[in-house]
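Multiple structures follow.
Each reported figure results from applying straightforward, stated rules to the coordinates on display, with no laboratory input. Owing to the predicted nature of the structure, the values given are computational and were not obtained by experimental measurement. Cβ atoms are built from the backbone, for glycine too; each structure is taken alone.
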Structure 1
Amino acid sequence: MNRLLLGREHQHEELRECITMSLYINLSLLAVLLVIPVNQGQTRIQMIVFIIMTALALLVAHQIAFRLSSRFMNEGVVHREVPRLLLAQALGAATAAGLAVIPILLFGREGIWLSESLLLAFVCAIGFIASRSGGATRLRAAGYVGFLIVVVTSLIVFKHYAGA
């Protein structure tokens, strides 16, 4: 019985790390896509490589910080669950990168707005679920999601009209 509960605790921790990293990479890529100008000369491959390299750099930086903080908190010892947690983080990062890359792969430069929309939709879905699990009413959770949508959509519109 203890082993079963311990296994669930590890699964819970791995899922949390996967979702956390996915949200972190989603939000980071969304921020990057919102501020970088879309150069008419960029090829589809250049945009995809840029997004993947950004996600990879963020993942590596986070994993270095995670390993260092784990060693710091555990007196220099790396616990056996750390590799599983790092793998869960990599899965979360890959999910986020996939959401950003697939529309560009399919539609080229015109797919950036869809990439931004998918990244935002993922964050909104997790935000809604998190709000509801925290006891918020559907209306309050929807209000939180609506606020996220208004802020990000405003940035997308501003970027569009600024010619970036």
Structure 2
Amino acid sequence: MRYIPNCFSGGLPDRRTVRTDMEDSYEYHVRVDWSEGAIGEMSIEGKPKVTIGPPPEFRGPEGVITPEDLFVAAATACHMTTFVAFARKMRFEFKSLTCEGTGILERVDKGFQFTKLIMRSTVVVASEELRAKAMRALELTGKYCLVTNSMKCETVHEDSVIVE
């Protein structure tokens, strides 16, 4: 197997961890079956079903996951997994990581759209010497997170590293 850099190399010198047997494109399939009203069941093969519907502010019921939740969740989850990938690549361990995403949905000319995502990440590391690595991994995460890079709204990063 040959190794070449990809988006996770981030300009880092160690290329040995990047696989070349990966495809150039992937497909992800989701199915939603209408149940009643504006409620549906989202299915992804091999994963638990999720009841989805509109949020209460758009006449939806309380207690269901909304497309708006999923939009912000996709960015936040990708942010977390991208940071973990960079931490592995940079060969450092962290004690904890919390990623919080906030999506700002606003009325614009053609209706509502997300105009901003605020990504707040807090990393806890064991020593001062790991602080710089964690900050660099957060910086690379912000630059290379594939989901936020695929979204047209502004993304703001509010990162912190705590030494314990």
**OP:** For helix-only ellipticity at 222 nm (-39500 (n - 2.57) for each DSSP H run of 4 or more, over all residues; to 500), the calculated result is -30000, so let me know which of 1, 2 that is.
**Re:** 1
Original post:
Thinking only about mean count of other Cβ atoms within 10 Å over residues 23-30, which of 1, 2 has the largest value?
Top reply: 1
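Among 1, 2, considering only distance in nm of label points 7 Å out along Cα→Cβ at positions 71 and 119, which has the greatest calculated value?
1
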Subject >> Which entry (1, 2) yields the derived value 1.9 for distance in nm of label points 7 Å out along Cα→Cβ at positions 95 and 135 >> reply: 2
Subject >> Which of 1, 2 leads on relative contact order in percent (Cα under 8 Å, 6 or more apart), largest value >> reply: 1
Original post:
Can you tell which of 1, 2 yields 16.6, 50 when Rg and Dmax of the Cα atoms in Å, for residues 63-126 alone is derived from it?
Top reply: 1
Original post:
Which structure, out of 1, 2, was distance in nm of label points 7 Å out along Cα→Cβ at positions 31 and 87 calculated from, if the result is 3.0?
Top reply: 1
